[in-house]
Structure I
Amino acid sequence: MKNRKNLSAADKELMDCALSALKNAYAPYSHFAVGAAVRTATNRIYLGANLENASYGLGICAEVAAICAANTAGDFNIIEIAVIGQSLSPENLNMDSIVMPCGRCRQIILEAGQVSGGGVKVIASNASLTMISKTDIEKLLPYGFGPRNLMRLDK
């Protein structure tokens, strides 16, 4: 478990970008905002925020939005992602738990890492940046299924 002081300057920058994206979350149903930022091998950062929909299954997670932004820019070699979340409900504003990517997002992050030829570092935090976890996607999704299983990658 880390806090902001223990992070490198690059990791702090990525966390700050994710926190900035969190402010743009559209979460009128769950009242839970998530922001994400991905860093690519070109050292560019792409942001994403969750986007809910009245038809609940059509919502988009922040992690997916950030990965799609990098892919749309033609910069899909993702090496790191930061994820920050917080409740928007007044009774839960002081939530201290780390927000990790959901299962669907873990799968998408894993595939982005396999396509990039390496693992993706995942930095996850609460919105106050007082509790931070940094790990590899393979640890969050061990034995994950991806393009390597389908022999779609040379690596």
Structure II
Amino acid sequence: MRLTLQTDYALRMLMYLAIHRDRPCRVTDVAADYGISHNHLLKVALKLGKLGYVTTARGRAGGIALARRPEDVNLGEVVRHMEDDFSLTECMRSGGHCAITPACRLKGVVARALEAFLAVFDDFTLADLTWNKTELLGLLDLDRISGKGDVAEPAPGGE
């Protein structure tokens, strides 16, 4: 099983916002600190906003921030909202066809495996990922000081 890049970025953005709860953050800063694409991260931020996980504010003092307490952000819920398709095999796809579908038991096995995969995420919240806030902040600061987190991409206005 594999998460899409969009879900990976969403989880990382939520972690970033959880450890920077004292201030709104800019997508540009999150992208630079993680060394990831600003454009992709901007799309993720917009989706997280529509889903109610983050709030956004324009202007000089604006940015993005968590809309909920980290304890109230369930990882399983986030993964389910961010992933577009959990059809792991042909027979699970809408309109998918396989010659042995009427007698095949693979679909049931894969469905159970997917349930188990998501159940692990259900057991954790954003707070569980960020209880070591000081260590995480230190690692992000080290990347900024060393220049490893720099993204050579101009930031469009109006984040």
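Read-outs throughout are calculated quantities, based only on the coordinates presented, and are distinct from any laboratory measurement. On a predicted model such as this, the values are computed, not experimentally measured, just so you know. Cβ atoms are built from the backbone, for glycine too; each structure is taken alone.
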* Structure fact -> From the coordinates of one of I, II, distance in nm of label points 7 Å out along Cα→Cβ at positions 37 and 61 came out at 2.0; that one is structure I
* Which of I, II yields 34, 17, 15 [semi-axes √(5λ) of the Cα gyration tensor in Å, calculated] -> II
* Of structures I, II, which gives -8500 when helix-only ellipticity at 222 nm (-39500 (n - 2.57) for each DSSP H run of 4 or more, over all residues; to 500) is computed from the coordinates? -> I
* Asked: Thinking only about distance in nm of label points 7 Å out along Cα→Cβ at positions 29 and 53, which of I, II has the largest value?
  -> II
* Structure fact -> Comparing I, II on distance in nm of label points 7 Å out along Cα→Cβ at positions 13 and 85, the highest sits with I
* **Value 34, calculated as relative contact order in percent (Cα under 8 Å, 6 or more apart), assigned to which of I, II** => II
* Taking distance in nm of label points 7 Å out along Cα→Cβ at positions 109 and 133 as the quantity of interest, name the structure among I, II where it is greatest. => II
* From which structure (I, II) was Rg/Rh (Cα atoms, Kirkwood Rh), for residues 21-76 alone calculated, if the value obtained is 1.04? -> I
